[in-house]
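Participant: Some structures are shown below for you to check.
None of the figures in this text is laboratory data; all of them are computed from the coordinates on show. None of the values given here were measured: they were computed from a predicted structure. Cβ atoms are built from the backbone, for glycine too; each structure is taken alone.
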Structure 1
Amino acid sequence: MAKIDAFFKLMNEQGASDLHVTSNSPPILRIRGEMVRVKYKTLENDELKAMLYEIAPENKIKEFEEKGDMDFGYEIPGLARYRCNFFNQKYGVGAVFREIPSKILSADQLGLPNVITKMSMLPRGLVLVTGPTGSGKSTTLAAMVDYCNQQRKDHIITIEDPIEFVHENKGCLVNHREVGTHTKSFSAALRGALREDPDIILVGELRDLETVMLAMEAAMTGHLVMGTLHTISAAKTVDRVIEIFPTSQQAQVRSTLADALRGVVSQTMFKRVDIKGRVVAFEILVATPAVRNLIREAKTYQIPSAMQTGKKYGMQTLDDAIMELLQTGKIDPDEAYAKCVDKAKFKPYARSAAQDFTEAG
């Protein structure tokens, strides 16, 4: 057993999402969104480096020493998988580990809205799951892939950096590919995937112009493509995809995206106040003909209004989702106010001033 495994077991026992180890500091766990120090000695650089190198593949150690940071996946059988990031900092090495549960939670267990599982059953198109870091995007995508795996008889290819959730073959054949290990880049893997007879392609992150372009191309040529972006709303997601491209190409990209897009799920995580745990508020955009026209005509600022009037299709705004969680007593009014869009709507519920004074309404 590797020395650092003891911290992973503690992390699992405490229900922590992340483990932070850094030179000149004791280990720290992130529990329900807050950083909690572990009662352990201050880690010295040489000791920590030896601990980290014990679990890292040789090629990744070489990459780390050349570049100063790197990612990989690590697994403790019977416990969990971990998304690992090593980096250099002022006092030496540091690392952050995100726990990926060994058991994939189903859409029902996560309480995903029905429209999200409907998106999993689409024959083709682009479905994006977005939100800030730590909002549960990977967990939602894993549940969507698991739903496909149970309900469909297709070929699924996942492209991730690193591989997070591991899916067994059920109704589908699932092939997992890791960037840096099985392929050079997301774009190279996507280009190759089009020759590998997939029905569903999961792209861990749409990072650059080429990857976005290939994802839209795959969606347009009869594949269901699911991917993530670090954006905070459905409308901003559409804008972000378009803005990746040079200005001269954006009119054409709007048309292509309007044809390819099927839905955007944008999520925000909250601490629960009724029970121990966390809960997600979902903003959902369904690419109806009206929404596609807004994208083509560069009227994405009207998308929130389209979501308000498109509730019969399963659409909902983030504020409506937050309000439901607030009124059912699941989340704190101050956190609801801090993370909502329309501050005036939530101000009567807030007990204290906004944490971000620049957004006060």
Structure 2
Amino acid sequence: MDDRQGAVLAQQRQAEPASLPALLRYFLRLGTFGFGGPIALAGRMQQDLVEQRGWISAQQYKEGLALAQLAPGPLAAQLAMYLGWVQARRLGATLVALAFVGPSFLMVLILSALYVRFGGLPWMQGLFYGIGAAVIAIIARSVLKLVRMTLGRDRLLWVLFTASALVTAWTESAVPGLATALGGPTSLGVLWKILVYFAGAGLFVFGSGLAIVPFLYGGVVQRFHWLTERQFIDAVAVSMITPGPVVITVAFIGYLVAGLAGATLAAIGVFLPVYLVVVFVAPHFHRVAKSRQVKAFVDGVTAAATGAIAGAAVILGRRSLHDLPTILIALVTLALPLAPWKIPEPVLIVAAGLVGLVLKGAAPAAG
């Protein structure tokens, strides 16, 4: 077969979209085994659905990625929903959302139940002693990646990033008053507060799923006192050892606050705005996709969100890196990606947990 015949076959494959059941099976597998963060998951979708299977055209993928980058919400989940919309409009977006998010949601529920049952035991505390230190290093590394990807040499974006980082680190809140505004009146029930707060917080996820961390910290820990600082760091860690979108950490938080109902409403709250954006914006997206004003706005928001993540890393680092062992764990975690071989982040986190378990067992007084 020559190159011309290969190109013809590739075009034929791209002209033959997959059946909806086949697409759902794909996203169910990706949601179950997909690690590496939003950029890695988006890359997997391109390689699998565009280049190998030809179920999605290159143009459709580019439009979906542009929407996911321009609109608020977790990038990988939004891209998946858009590709489901391309396949079967609202039904496709709905079912793909459930297939992609469902596996990590169930895993978080299991981990949440184990955490509630065994969280007070020394071995569980030892695991998260090491995991918390590794999480801080991974967040710091993510900030460096986002800085390289989004800021470039644009002075205005650097000013926004720096100001956001300093304000977040100094005030220990991403946006002062945001938690109060999103939390609703104090007279409302806790389940309603969970739904409204996480739905509002989901609208501030730009650039990375980790962008939600500083916003959640300001509300979950400081405003409502639903979680202690230690529990909040553990919640972020749980999202990193499970596949799928990082913002699934909200299910862990919701479970600690109000059990299964809290976890379910937190997950619905954070993903519902993303779903609505896809369903209602996708049909008209091509009209604004190339707007310079829209892109400039998103660049500015992303720079500010990246700064907020950096500030959150400082805040959480002050709480987690409180002795020599945790500092060493964080430094090693930060340096390991420089090694010639690639170590997946979940492996780093599990290894840090085992180290913490050993250290806590050998020296219970540590931390």
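Participant: Thinking only about distance in nm of label points 7 Å out along Cα→Cβ at positions 48 and 312, which of 1, 2 has the largest value?
Facilitator: When distance in nm of label points 7 Å out along Cα→Cβ at positions 48 and 312 is computed for each of 1, 2, structure 1 gives the biggest number.
Participant: Let me ask something else. Looking just at Kirkwood radius over Cα pairs in Å, for residues 168-223 alone, which of the labels 1, 2 belongs to the structure with the highest value?
Facilitator: 1
Participant: Given a value of -24500 for helix-only ellipticity at 222 nm (-39500 (n - 2.57) for each DSSP H run of 4 or more, over all residues; to 500), calculated from one of 1, 2, which structure does it belong to?
Facilitator: The read-out was computed on structure 2.
Participant: Quick check for you: by relative contact order in percent (Cα under 8 Å, 6 or more apart), which of 1, 2 is greatest?
Facilitator: 2
Participant: Taking mean projected area of the Cα convex hull in nm², for residues 104-151 alone as the quantity of interest, name the structure among 1, 2 where it is greatest.
Facilitator: 2
Participant: Quick check on the output: 48, 31, 23 is Cα extents along the principal axes in Å, for residues 56-127 alone, derived from one of 1, 2. Which one produced it?
Facilitator: 1
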